[in-house]
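See the structures that follow.
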Structure I
C-alpha cells in the first residue's frame, strides 16, 4: 500500500482499521453455514475462495492485520500481572477464582516474546500516542447504530471497544486496571481472543 500521507497518526489509524477489517473478513470466511436438506441439519464450512478474495491475495491487508495483532499482543503481555491480580468482584467467589485460574492457564499456554514480532513498517514502530486515533474510533462507534442486524452491530461494537481500550492501554506507561470499567477490561480480552 502506498500511503498518500506521511502523518504517522493517519498511517497508524489506517493500518489499525484495515487490520480490524481484515480480521472481520477472516471471521466471515470461517463462519459460513448452509442448511443440508438431505441430512436435515445445518452444516458449517470455511469459504476458502472468500478468504483469498478478501484477504489471502492482498499482502497489504495481511501486513495491517499483523500490525494490529502486534499492538494487541504487546498490550496483552503488559496486562498479564495486572489481569491475574485483578479483583473481578463478580459476586461469586467460585467464579472469580475460576476466572483467575483460566487467566493463569491462558498466559502459561501463550508465552510470547514480543521481540519475536518484527514490525515490517519501521515508520510506525516509534508511534505510541494513540489519543487522536481513539477519538476517531469513538466517532465511528456512533455510526454502528445504523447497522440493522443486532448481532452484527453488537459484534462490531465489541471489536471497536476492544481496540479502543487496547489503544488506551498503549498510552499508559503503567497500566492500572482500576482506571477502567469492567466492560472495557472484558471487551479488550475478548478482542484479543477473536
Structure II
C-alpha cells in the first residue's frame, strides 16, 4: 500500500516478452512523464508459470497497487494469475479496455458473473469491474471497408471470420451491397477447399 493518501501508487507493467516493449513504450513514457513510479517485468506465463504466479501473489505486499498486464480476453497467460490474486478482493478494480468476445472469461466477468473458474479454481468476483470502450486494436467497419477499397482486383471469395455472429453477418451484407463480391461468414467447423 502507498504510505499516504497523496502518494502515487507503484505501477507494475508486466510483459510476456521483450518484443512487447515497443507496444508498451507509450505507456512507460506516460508514466515517466506523470512522475508515477513503476517497475517493468518481463515474464512468460507459459515458460515460467511459477514465477508469474509468485509475482502476482506478492504484488500487493510489495506495494504494487496497479498492474498493467495485457492479455486480450483473459483466456490465457499471466493475466489469469493476476486475476486469481485480485478478483476476490473488494478493494481491487479490474479495468477492461478492450472488447470481450462471447464465450471468454473476460466476457463472463464484464457481464457480471458472481463466480468464475480461473486456473481450475472457482473464484468469487468481489472486485469492482469496469469496462472502458474505445481502446480496441482491431479495425472497425469503416477501416475495414477502406482497407478493402485498396484491392486492385476483387478476391475470388471473402471470408468474414471475426466478430460476433450478428455483426459479422451485417458486415458481410454491407460488403456484398457495396462491393458485389462473393462473401461468406463461416460457421464453427465449416471447411472450405481453396483452389
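Only the coordinates and a few stated rules stand behind these numbers; no lab work does. Note that the coordinates shown come from a computational prediction; the quantities given were computed from them, not determined experimentally. Cβ atoms are built from the backbone, for glycine too; each structure is taken alone.
Annotations for the structure displayed:
- Computing distance in nm of label points 7 Å out along Cα→Cβ at positions 28 and 132 across structures I, II gives 2.1 for structure II.
- Source structure (of I, II) for distance in nm of label points 7 Å out along Cα→Cβ at positions 108 and 140, computed value 3.1: II
- Given -9500 for helix-only ellipticity at 222 nm (-39500 (n - 2.57) for each DSSP H run of 4 or more, over all residues; to 500), calculated: source structure among I, II: II
- Among I, II, which structure scores highest (criterion: Kirkwood radius over Cα pairs in Å): II
- Structure from which 15 was derived, relative contact order in percent (Cα under 8 Å, 6 or more apart), options I, II: II
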